[in-house]
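Readers should treat all values here as calculations from the given coordinates under stated rules, not as data from a laboratory. Small disclaimer: the values here were computed from a predicted structure and weren't measured.
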Structure 1
Amino acid sequence: MSGHWEYIVQILDHEGEVIAHIQVEEGEWFPFAERLSELTGIPVRYPDE
């Protein structure tokens with residue numbers, strides 16, 4: 001049984017509170033997070049950190 005994966009990216013404010021959720025398709029999570037970080041200057045925090 002194959003499935004389709006989507007990821008929920010959480011955007012945190014400077015205090016660590018979630019201020020937004022963005023749904024990202026499988027395979028697009030890392031490029032999306034890296035590009036968002038470039039645009040905003042906010043570092044990426046990966047789930048396993």
Structure 2
Amino acid sequence: LEKLKVMSLDYIHWWNHQRIHGSLNYQPPMVVRLRSDEKEFIESVQYLV
């Protein structure tokens with residue numbers, strides 16, 4: 001059962017961090033998410049200045 005848990009977590013990590021996605025301009029979902037978060041943060045800081 002522990003091996004199944006580890007394999008599942010490995011697959012989830014691959015799915016979010018390594019799998020390229022055509023509708024995301026052939027980038028992994030997590031890369032797109034992090035860039036989006038970074039852009040929102042920069043915009044919020046610029047608003048405060």
| message | Once mean projected area of the Cα convex hull in nm² is calculated for all of 1, 2, which comes out largest? | response | 2
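Assign the value -25000, calculated as helix-only ellipticity at 222 nm (-39500 (n - 2.57) for each DSSP H run of 4 or more, over all residues; to 500), to the correct structure from 1, 2.
It traces back to 2.
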